[in-house]
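Participant: Following this line, the structures themselves.
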Structure I
Amino acid sequence: MHGHVHDDFTGLRDEFERRLASGAELGASLAVIVDGEPVVDLWGGWADPEQQREWQRDTITNVWSISKTVTALAALVLIDRGELDPEQPVAHYWPEFAAAGKEGVLVKHVLMHTSGVSGWAQPITGADILDADAAAARLASQPPWWPAGAASGYHLLDYGHLVGELVRRITGRSLGAFVAEELAGPLGADFWLGLPESEDHRVSNVVPPQGTLDFSAIPPDSPAFKTYTGPPLDAEVTWTREWRAAGVGGAGGQGNARSVARLNALVSNGGELDGVRLLSPATIDRIFAEHTDNVDLVLGLPLRFGLGFAVSNPASTPWIPEGRVAFWGGWGGSIVINDVERRTTFAYVMNRMSPGIIGSPRSDAYTRAVYAALGATTLA
């Protein structure tokens, strides 16, 4: 294990050290930023299952749906600049999206996972979604699977395509280029939506969880079944050059805990980090201004989605305190938590995936250790 940790967070360091020593972790990184200052920056373990390559300070990996937090930040930057209005129809910026009864879908419905367009209609393959323009055109042409705004249904893989097309229509740039030029670049964050081949040597491939997802109990006409199978993906797809290059905004970001925390700390630190202001406090307030509160139609969990982020809900995430907390996790257990009231961002990124939808026993333990250091009480 390497890096630095403030004395208040030695409990987190000890938890990480235990899990590395036991083999529960293969390779991982942890980062905590409080009041804009990095108080934890730790990494350790191995970058490969054969344990031939150590996880280094600059090791990166596919962070799955933590990518959505960075995609959401791109949208929030445009909202902050007055270039994107959450209350406008998506079709105001992307006229073709009005097809098949989607003229009433608002930008906020996409950002809150309530658009009714949570995946692609069949037939669709994993390779099809790597062509961003063609994949977006397919989404624009299909009908919604439930009425917009009625309930959340997690936009598993297409979140980045929907937001990314809005970014492209407004700025003329791809989502990956916008993130590089307007977020990662100014903040010095080693995070990529569209990884150049020159950086492949730093990538630690994710290690898939044991077992396979079983959809047999899900009704075939449900949003959940349509989303999970539209298209289905194996974790091994992230090992390919094609996936890394595509920069899938809902699941294909490459980074580590440090870079994820630096980007997300905009939320917990009032929209600014190291003198670089990218969001106003008023825009951050919009994350929490309204939220869904239902059993998500895709994930089957009681969730609350604000504007671009999930917000804390003890019914599904008891290890996260209630309040102005915006978070999300990636398949396999990675997580990023932005606690506005405590001005704290915590990120955990690893290569060995756990089964499950949100978090894992490892991420839960690290989160509890962070909040213990902050003196906060969690329910779990």
Structure II
Amino acid sequence: MAAVAGVIAEYNPFHLGHAYQLSAIREMLGEDTAIVAVMSGNFVQRGECAIMEKHARAEAAVLGGADLVLELPTVYSAATAEIFARGGVEALAATGVVTHLCFGSESGEIEPLRAAADCLASEDYRAALRRFLEGGMSFASARQAAAESLIGEAAQCLSGANNNLGVEYLRAMKRIGTSMEPITVRRIGDGHDSEAAGEYPSASAIRRAILGGDAWQHMVPEGTAAVLEREMEMGRAPSAMTCAGRSILYRLRCMQEEDFLPYDGGEEGLYHRFYKAVRQGNNLEEILNLAKTKRYTHARLRRMALHAWLGLERAPERMPYLRVLAANKRGCGLLKEMKVCAALPVITKSAGVRKMGEEADRFFAAEARNTDLYALCCPAIGGVDSDYTTDPVIL
């Protein structure tokens, strides 16, 4: 029986490094390996809109080597690494067909990541983390320091962004109790936030080139370039938070101090500081700069602003469904298998959600509202209810 590999990604946009990863997975598991990607929807972990809407990004991913792309809803995709990982792992496990969970890492080795994952699950770690947080450290710095105090140099793997996510995937797999086998591919190319544009430029460098009006077509696979150019011609890309700046500012200024409390992630005093910044800043960047401290990073604050603008609720204990964004012939074959063995309902037609009960209907409606607000981030403002009218891209 052929392996089915699962990956969790943002594909913002799908680039040469992503294509390399999918090729490396097939080298490891066999050329006939099917690949299922759980991909962030219209908003990403940085607390920003994706540069291109989710169906178009999923189409580019299938053109680049994925067989089936499922959506990671906003409550997971625009969250902390822990929640992002939990949602992605839960979705892949729920397909019932994925045999291997594959992810990129700076180390390229599973065992150091397992050791770090075990450390982060211990009570000793939680106690050390509290101690460093109380000392004023940011969460990321406190996390690193707490792990190093317990496992020494082995904790160095947590300093890499992809290693860090890999550790969270392993933790989520252990909590869920999945039978998927984890494998990792050593990451190549520039760091995820690098501004460099080498042989394998980062997604950040690609987005910077696109938004800055510089040449970018050589930085992505041909399929991604074709999809992006089409979306740009249609006025649907490149999307940016600045396009929705007045809408975001309106929402934040209408909120009272206590209204920010659900979005501060339990960070003592953050909602007070953020509210004060909102009352002083005249645009989102000013607000973020006013609120930023050593402890509160830009990424953390961007997520808080995004959550407040969208009115996001907490991620549910269990994802109510799996939504298909794109597939090819092999991916459609997987969908037939999933009809029998998936642990969650699978949405292949948007109208189908209404048959899945009140919880699924409410969750889908909330995601549809997120998509309606994403339309404000596009160069040409899009319409509403597109989540109810857009079906998967089948190639």
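Values in this text are rule-based calculations from the coordinates and carry no lab data. Bear in mind that the values here come from a model prediction, so they are computed numbers and not experimental data. Cβ atoms are built from the backbone, for glycine too; each structure is taken alone.
Participant: Consider the structures I, II: one of them gives -14500 for helix-only ellipticity at 222 nm (-39500 (n - 2.57) for each DSSP H run of 4 or more, over all residues; to 500) as calculated from the coordinates. Say which. Numbers along the way, then the final one.
Facilitator: Working: I: -8500; II: -14500.
Here the read-out was taken from II.
Participant: A value of 27, 23, 16 was derived for semi-axes √(5λ) of the Cα gyration tensor in Å, for residues 142-317 alone; which structure in I, II was it taken from?
Facilitator: I
Participant: Further, regarding this structure: For distance in nm of label points 7 Å out along Cα→Cβ at positions 230 and 286, which structure out of I, II has the highest calculated value?
Facilitator: Top value of distance in nm of label points 7 Å out along Cα→Cβ at positions 230 and 286, among I, II, belongs to structure II.
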